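Trainee: These notes open a run of structures that come right after.
Just so it is clear, none of the values below were taken in a lab; they were calculated from the coordinates. Keep in mind that this is a model prediction, so the values were computed, not measured. Cβ atoms are built from the backbone, for glycine too; each structure is taken alone.
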Structure P
Amino acid sequence: MVTGASGYVGVNLVRRLLGDGWRVRTIDVRPVVGVDPADVDHTLTDVRDGSAVAACMVGADLVFHLAAKITLASHDPEAWDINTVGPATVARAALGAGVPRLVHCSSVHAFDLVRSRPRLDEHSPRSTEPDRPVYDRSKAAGEAAVRRVVDEGLDATIVNPTGIIGPADFGPSRINAIIDQAARGHLPVAVEGGFDWVDVRDVVDGLVAAADRGRRGESYLLPGHQATTVHLCRLAAGLNGHLGPVVALPAGLARWLAPAGERIGRLLHSETFTPASIGTLLDDPMVDGTKAATELGHQPRPIEDSVRDTVRWFEGVARP
């Protein structure tokens, strides 16, 4: 069973599981996308609905919990609720149904990226301080909820991907949308600063490996490669003969402008330029993937391959 199956990682994971011969049951508040609906047993429901989730859990051999709300807003009660109540509800239903294994997909943002500098590993502090963005704190709280059910007997493991890029993104995600804009020559300006970027296909490999051999109660960081957003965008632009962003907005200036950008973004229903989005690019710790490499065989592909495949995938998608 896969929750959040219509999301970016969910679509890629469901495709992988179907290809591996699994019978797949999916849960989301949206219709299934990216696969033939006839190939999955899809239920339209919210992961916070305990009775509905429990009914879907019956007979499951393996559960992947991916359902979450990503937010870059400073205040988002819905994201907090989905990201904290959802994991607790799914974990408790899995324990009640006797599911042999649950894999909870969290995020690198569950860790305190500021207090984890210069190097972040699985022992680094979680995002529990009130000065951290609401999304980061919600992901840390969601992990804690799963761990409480593990203490009651649930066999679960947690994976923490970094920033995810790559193909088969029907959303699209904010960073993939920026890569697509750059590839089409529509992005003259980008903000300085960078992050660790991992391919969605490598994340899926990590989720499957965690199901096979992740240790009960353990978490695994799934990093890729560090790169600035300017570098990502210039790689994408160069694939189509464009120069890419010609202006790199200094991160310090971007941070100063971000509060105004968030206020304007509320009117435009956009979270592209907020204190949280700019802060992420400034935090940028080195992410240690040794544990996942050793125990799960995590080997991220070159970032150039991820950018190329992302650009080519968007080129094959019909645009409005």
Structure Q
Amino acid sequence: MNDPDNRHHQSAPDSCGSIPGLAGEPAFVLERGASAAIPLLIAVPHAGRCYSPSLVDGMRMPEAASLRLEDRHIDHVGQALARSTGASLLVARAPRALIDLNRSLDDMDWDMVADRSPEEGASGTVQGRRARSGLGLVPRRLPGMGELWRGRIAGEDLDARLREVHRPYHTALATTLESIRDRWGVALLIDLHSMPPIGPKRGAMRAPDFVLGDRFGASCDNALSSAALDTFAALGEVASHNRPYAGGYVLDRHSCVRRNIHAVQIEVCRATYLDRRLREPGSGMAHVGAVLGAIVRRLSEELLGRARPLSEAAE
């Protein structure tokens, strides 16, 4: 992942939004690839580690819960990818425990909110499937851990999380993708996540280390997904397609294949790049970076084959 020739420079990062309870702390950071080197944006929504004292005080088991909720240190992989390929990069600093950026405004468990009812929610709809499972817009519970919070949250607290984190993040994501598409005529979002090990790592039934999700073909041209899966196979990596993760709200909201804005989700097994306790960066991080670097470069070739000159794209 090193770039000895220093060919790909990122522009100065933009710090955007704010984390409630942490004065001056940005909710996310956006770095645009210098000179729009490739028509690709890497987004990392679940690796934020900036916890306010009030958020931690409200959690029943903050250390254990944060470890389970975070896509632990996958932002380091995203940062290395952006540096080596010239892709733009959007990294959330606000933690998933505060607000889940891969959930819609409707996917809220309103029983968590002290002074709101479902009718006062984003559109008056009943809670979504994710909220019912405990992992909605604000995570409520985890298997084997139960309730994450000591009490209910105030409606004004939820409003602040939406106003200062969720809405500006998605505005930045949409604006950046539109800018890339306007420049090239095509854009691709890689929504980068990590997953716990989902099966054995040896033998004929070896579980995948990577999962490519494209909403079963709805968020991305099949040729792009096929190129990524072919590259995983050529590198000897076990990867699956949409099983068990097909992507979520980010892909549904921001992809638009008919307008040449494509999006995929990539899940990386945490055992491949973290230490044995799945807490800190491990020796496999460089290998994972190299694998994903090959994926980005292959997808960039596909995208550049579809790109239009700037004058044509602007028409």
Structure R
Amino acid sequence: MKRIRVNEYGGPEVLKIEEAEDLRPESGNILIRVRATGVNPYDTYARAGTYGARTPKLPFTPGSDAAGIVEAVGSDVHGIVPGTRVYTSGTITGAYAEYTLCTPLQVHPLPSAISFAQGAALFVPYTTAYRALFQTAHVTPAETILIHGASGGVGLAALQFARAAGLTIIGTAGTEEGLGLIRKHGAHHAVSHRATDYRLEIMRATDGRGVDVILEMLANVNLGHDLTMLAPAGRVVVIGSRGNVEITPRDLMAREASVIGMQLWNTSEVGFGKINRAIYAGLESGSLNPIVGAELPLAAAADAHRRVMAPGALGKIVLLP
């Protein structure tokens, strides 16, 4: 089988495609024939060796988000049969490959109306969005939420969850195409974060009150400004940051507001279970509709890593083995 291998930490160029022996499921494992693989920013940190305690040991095959068909199951696996369409929430052997091994807890049914490429766009974006909204910020209907970078994978997932939950949504994007995309998928207000007065536009959209919740994908750039746009008792959930930031604590104090950091990998097994049930229900009802922005061959993994870190994201980047 073909797979991507990282033999040394470094830039995208260290992602090498190679031939490997076919995998076989051992007891308690499931073999998935991968039809599509999702590319996430955290994959680039793992590749570079900068993901702290979660940096994989060399050599490794990257990736956690895949969609495909159950090829075979090992002994002691019950309730999952070959031929089933599934998506994964993690893998044992890495998702950037034609085949991958998973545990039963990492395999979830994929509705027939959802393509494999869409299935590969589910795990990290939709799990992150749900955890940020409902398990961290504890949003409630009628609140107003600001989603920074709403045209990216996590942003679109959060937008769809928030719309179904009855929130008023302000989304930002950096291109006209991105703004059109988030309007199409439920944003009540679409604001260009490239405009010099975009923060004033956000405040005008709330009649000066501010927003109840902010989902922040780039805290090192935006957090200090976020605090000035919060309503009383507002919350900022920090999902992503690429450096340090300076804030004014009085902006928090005046509003009795909160800044809450989250990392997907801190989710409990029970928490993941609840999230995956919510994802499946949303896919079945049609309230969730994963958006794939680009489909690339497996051999183009290096290009995918460059694209996923570039500004102007439009949905999910997936690899097709």
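Trainee: Looking at distance in nm of label points 7 Å out along Cα→Cβ at positions 27 and 131, point out which structure of P, Q, R has the largest value.
Mentor: P
Trainee: Of the structures labelled P, Q, R, which one yields 0.65 when FRET efficiency 1/(1 + (r/R0)^6) of positions 19 and 115 (r between Cβ atoms, R0 = 30 Å, to 0.05) is computed from its coordinates?
Mentor: Derived from R, not from the others.
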